[in-house]
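Once you scroll down, you'll see the structures, which are given as C-alpha cells.
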Structure 1
Amino acid sequence: MKVHYQIDGKKEAETGPLAIYQTNKAGAFLALSPQSRSRYEGLFFKHGNDIFKAIENLEIEGTVTDITHRPGSVSRTYADGYTETFCLPDGVNALIYQGSKRQEMTLVLDCKAIFESRQWGREFSLETDHRCLVVTYTKKNDPREPIGPEYTLYLAVFGEGLEYMPLQTWKDVHYPLDQQRNSWPWTRHVFNACKLRLHEAAFAVSFDKSQAIELAINTYASRNSLMKAKEKRINALITDAPKKHSVSYALAVQAMDALQVNANGSYAGIPWFAQFWTRDEIISSKARMLLGDFHGVKRLLGSYLANANQAMLSRFGTQYFYDAPRPEIPAADGMGWLFLRINDLLETLEKQRKLKTYFRSNEITVIEEKLDTVLNALYKERVREGLVYNEPEETWMDAAYVEDRRDGFRIEIQALLLAMLKIHGKFLGRADEREAQLRMLVRKHFWNGRILKDGKDDPTVRPNIFLAAYIYPELLTKTEWEKAFDTALKSLWLNWGGLASIAKDHSLYAPESTGENVKSYHRGDSWFWVNNIAAIVMHRLNKRKYAKYVNAIVEASIKEQMELGVAGACTELTSAKELRSEGCWIQLWSNATLIELLREL
C-alpha cells in the first residue's frame, strides 16, 4: 500500500499504513482499516460525557492500494481505480462520503457505547423517511447479561440517487488487533444492515430521529463548502514549519488539532483514550504555544488553575466517561506541569512583547496566589524529610505490575517541585530558600556522580531522568548531566531509535508489548513522547555528542507517523524489541512533543 501526503502543495509518498482517520472537533472520530481489525474502528460520536459507536464499516469488495491524506479529508483508492473520500466536517456529527463513481457497498453497523460489550437485546430496523435511509437501533436490557443503560439511536443516510437493499443479517467478526493486545472481547456479532448504491452521501447520527434526518440532508447540501472550510482552517494552523521534515511537522499539527474537542480541551488519544487527561493536556500545551494559540492555551491552563486549591490535581480534566479508569487517583505531577506550562506561556508572551495583551496584572496576581497555596499544601501533605512523596500509580507511569508501583520519592516529581519553587522565586523577586534546600537533598539522595536514580530508594534505570532534565536543568551541571545521560543510555537505548521504559537488564523488562496486560507498559514499551523529550534535552545539552541519538529518535518518530499504524499520526508507544505502531493509535502528547522537537531542531 502506498500513502500520499498532500500538504500545502507538497506531496510525499510512503509505503506502510493501513488505517485512516478523521475527527470533527466536537468529539466524533472515524478510524478505518481495509479489513476490520479492532472493535474500536468505525464511526464514533460524542454524547454528553460518553462516546458512542454507530458504523462498523462501509465494506467494498476489492483491495485498497493507495491512501491520500489531505488537510481536512482522507481518500482510499482500490485496485480497480475506485476512490472514496471521507470527511468529518468541523462541529457536525455527520460523515461526508464521496466516491469517484456510483458504487455498491455494505453498510455494517455496531451501535454501542465505546466500552460496551453487551451482545443481547440489540434491535435494528430500516425505513425511508424524507428520502433518507433511516436506521433505528434500540438497546434493551436482557437477563442473559449485566444490566446497563437502555437507549435508541438513529442513523440517517442521504444522497442523490441513493438506493439500498435490506440485508438485516448478523455476522461474527474477529478482531486480530484486539486479540494481539489482549483486549477482550476480540469477537463480536455485528449487523449487515443493507447494500448501498451511492455516489456521494452524508451519514448523520443522533438520539433524535428528526435531528438525524435534518442533519444528513443539510450536511449533504453543504458538503463541498464544509470540506473546503475545514481544509482552509487546517492549512492556516501550519505556520513556521521547519524546512526539514516539514511534511511530518504539518501532519503532527493536524493530528494534535484533530484531538481537540471544541474549546473544552483535547482527548489524550483516540480511540480508547478519548477523555481529557490532566497531564497529557498540560504537557502538550507547549506545542499549542509554538503554534501561537495563546488564547486557547490560556483558557486550558486557566481551567486547571481554577482547581489549584490543594496539593494535587485530578488525573482527569473537566470531563470523563462514567466508567473512566480510577478517577479517584490524583496526578502527582499535575500541579508541577501546570505551573511549568504557565511559566512557559508567560515567558513566551513576554519575549514577544504580548504579555499585557493576554494577561491583566490581577490575573498574574491570581497565578502567584494559587502557586503559593499549592506549595503550602504540598509541603503540608506530601513533603517528608524534605522530599516530595507520591503514592502508587500517581505518576505518569501509572500502571502497576507486581511490586513495581513507583510510589515513594521519584525523580521527575522532585524536579517539578523544584521548578515550582524556582517560579515562585520569580514572583517573589528573590529565590525561594526552599529551592536550594530541595536541590541539595535531591542531589544527596538521587545523584552518586554517575547515576541519577529513578527513586530515592530505587536505583532502577528509567528514562524519567530525561524528564527531570527538561523540567529543571539546574539540578545538575552540564558535565554531570552528560554522565547521567551516558549511564542511562547504556541501559535504555534501543538501536531502532528509542528508549526502553526500564533498563534492558532488569528482571521485569519485557521486549514485546503485552497490550492491556500491563506487564510491558512501563517495563519495556518505548513511549514516543518520552523519546521526543529526551531528544530535546540531549540536543540542548550537547547537540554534537548526542546527534546520533537525537537523529535516530526523530527518524523513528517520523517513520512510525508516516509508514506505520494510522496514516499521518503518531501513536502512543512501541515494543522495545523493534519499531512498531502500538498502544493508542493517535496520542496527543506523541504528536505535540514531535512538534516541539522539530521546532527545537
Structure 2
Amino acid sequence: MLRKTYIPLTRSLVRTYRSQCSFSTVASQESSNSSDAVPDSVNDLSKPAHVRLPKRSPFMKSMFLGTVDTELLTFPESLNREEQSRLTKHAEQVRDSLRPAGADTSFKSLDLLSLQGPLEYGGKQFIETELAYVSELMSEDRAAALVTLEHNTIVKILAQHGTDELKDKYLPKMCAGEAVAASALYEVSSSRQTMFSTVANLDFANRKWTLNGSKVLLRNDAADPNLLLVVASTKNMAQLNKEDGTVAVFLVDVQSKGVAISQSKIGSKGLSRVTVDFNHVELPEANLVGTEHGGAEIMTKFLSATRVQSSVVRVSLLKKILNSLTDFCINTKTSTGEMMDIEIVREQLARMASVIYAAESMIYMTTSLMDDFDSQDVEMEAAITKVFSADNLLKFATLPLQLLGPQALSAGNPFEGLFDDALKLFTGDESLDSVNFFIALTGLQYAGMHSYETIKKDRNPAMYPSHVLSKLFEKTSIEQPKKFANLQQFFHPSLDPAALWIEFSIVRLKLATECVLSRHGIEVIDRHVELGRLANIAAQIYAMVATASRASRSYCIGLRHADHEVHLANMLCRETSEKIRLLAIELEKGPYITSDDDYNVVARNLFREKRYFFEHPITKNF
C-alpha cells in the first residue's frame, strides 16, 4: 500500500521539479508581483509585447518520423496573470455590450476590427490566443464573426509585412473600422503557366504592378469589402513567356480603376459568391505586401491563422447545438419515460461533448504554438484543426434531425437556424479534401526529407539485403507496436492509458508513412485514398494529444470537473487508437487487398458509360 502511494507521489514531484527547472512553453513568464486585476491606469498603450521563445521543430510533422517533442506535451499557458486579467477585462466589456439589450451594437463600435492591429495605429495587439477567446463571444453573430476574424488576420499580416507607406495609409482606417478587408485567394480557373491565373506584371519604367485575372470568395456579409488581400503569380516584363514566375501578395483598394465586383446568391441563406475581376489594375510598389518572392510564406501564415480562428466559430456553434439538445432532452418525455434516459441519446450527446472538448483543446494548443514561438511551423496543426472541426460540425449538425425527426427543421424551430448556420460554416473557400491532401503530403514530404536513405533501401531490396533482413527481425509492427518514449511521464498518472494509446498511435503513423512512401515513391501524390487515411491518422493523433494534455493540466491544477475531463480523455484516446489501428492496417495492406482498386474499376466503368449503367432490378433477359 505504501509503495502504491509513493510511486504516484514521486512522479508528481519529479514533474513539478521538471516544469520549474526545464524549458517552459509559457512565453511570458509570470512575475511575482502580478495581480489578478488590471489597474484602471493601465491602458492598451501600455501593453507589453508578447515574448516569444526560439523556434522549435514542427510538432505534428515530426510524428510522421515517429518522434515527439515532449516539451510540447504540457498543455500551454500562453498568458501570464497580467495578460489574462487584461483579456478578461476586455472580454467582460465585449460581453456586456453584446447582451440582448445591446444586441444591435456593431462590431465596429466595439473596436473588434482592431484586435490584432499595432498599438500605434489604434489596435489592441492581440495574440492568437487572445483573439480566439474573444472570438467565442463574437460567435453568436457567426457571419459577422467570420468577417471580423478575416479582417483582423489581414491587419496582422500588414503590420508584419507591409511597407511603412502601406501601413500609414491603411492601418488607421482598418483599425477604426472605416475600411474592411477580405482575402482573395481562390480562383475558378487554373493556369498551366503559373500557379495562379491572376498575374501581376512589374513595369520597371513606371515602377508599378499591373494586375490581371479573376478571384472568387464567399461572403456572409451583405456589404462588399473595401480592401482585398490578393495572391497572384508575378512576372517581370522580360519573363512574360517563361514559366518561372513566383507568388506575391498585394493589397488592393476595390475603388481602384479596373476592379469589378459582382455577387451571386448560393444555396444557404445569406451566403454569396463574390467574383472580383482585375482588368489592368495598376498598383504602386508600396502595395506589395512582403517581397516579390515571399508570397507563399505570407499565404501560409494567413491560412494558418484563419483556419484556426474560424474553427473557434464552428466549435461555438457545436456547443450551442449540444446545449439546445441537452435542454430539449431534459424537458421532453417519451412513451417509455424521460428522453434523457434513452441510451442511444446519451451516447450521441456524450460523443458530441467529447468531440467539442477535443476541438477546443486543439484550437488553444495551436494558437499557443503560434504565440509562444518565433515563426513556428504550425501549418499542419492549423489544417488539422480546421478539418476536425468542420467534419464534426456537419456530422453533429444533423443530430437534431436524427433525434427529433422532421420537426427539427420546421420553420421557427431553433434547430433549423442552427442547421443552416452549420451548412454556411461548412461551405468554405477550400474543400476539406484538398486540406486533407495538404496534411498528408506535407507530412510525407517532411518524413521523406529526413528518412530518404531508409525509403531508398526499402524500394531497392535487392541492393540492400542486410536492410531487408533487419526489417524481418524488427520487434515493432502496426499490429504490435512497441513503446519508444515512455510518454506516461509527461501526463498525470490517471492518464497513463491515454499516454500509452498515444504512443502506440505515433508508432503506427511512422510505420504507415514508411509503408506508403516505400510502395509508391513520388507517385504517392496520385494515391488520394491512401493520403486521406494518412491525414485522418494525423488528425486523430493531434486530437488525442491535445485532449490528454488539457485533461492532465486541469487535474494537476485542480479545475472544476477535472475528474470528468480525465475520464473523457481516456475514453476518447481508447476509441481513437482503435480507429488509427484499422486505418494503419488498411494502409499496410495496400490498394489490392483493400477495396481501393475495386472502387477504381467501378468508377472507370461509370465514366465510360457516362451514367449509372446497372440494369433495373426487375429486368429480365429471357
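Given a computed value of 7.5 for mean projected area of the Cα convex hull in nm², for residues 444-547 alone, which structure among 1, 2 does it belong to?
2
To which of 1, 2 does the computed value 17.8 (mean count of other Cβ atoms within 10 Å over residues 348-355) belong?
Going through each structure in turn, the value belongs to 2.
Using the calculated result -11500 for helix-only ellipticity at 222 nm (-39500 (n - 2.57) for each DSSP H run of 4 or more, over all residues; to 500), pick out the matching structure from 1, 2.
Clearly, the read-out refers to 1.
With mean projected area of the Cα convex hull in nm² coming out at 26.8, pick the structure among 1, 2 it was computed from.
1
Can you tell which of 1, 2 yields 0.45 when FRET efficiency 1/(1 + (r/R0)^6) of positions 76 and 220 (r between Cβ atoms, R0 = 30 Å, to 0.05) is derived from it?
Here the read-out was taken from 2.
Thinking only about FRET efficiency 1/(1 + (r/R0)^6) of positions 420 and 468 (r between Cβ atoms, R0 = 30 Å, to 0.05), which of 1, 2 has the largest value?
1
Every read-out reported here was derived from the displayed coordinates using simple, explicitly stated rules and does not represent laboratory data. Since the structure is predicted, the reported quantities are computational estimates derived from the model, not experimental observations. Cβ atoms are built from the backbone, for glycine too; each structure is taken alone.
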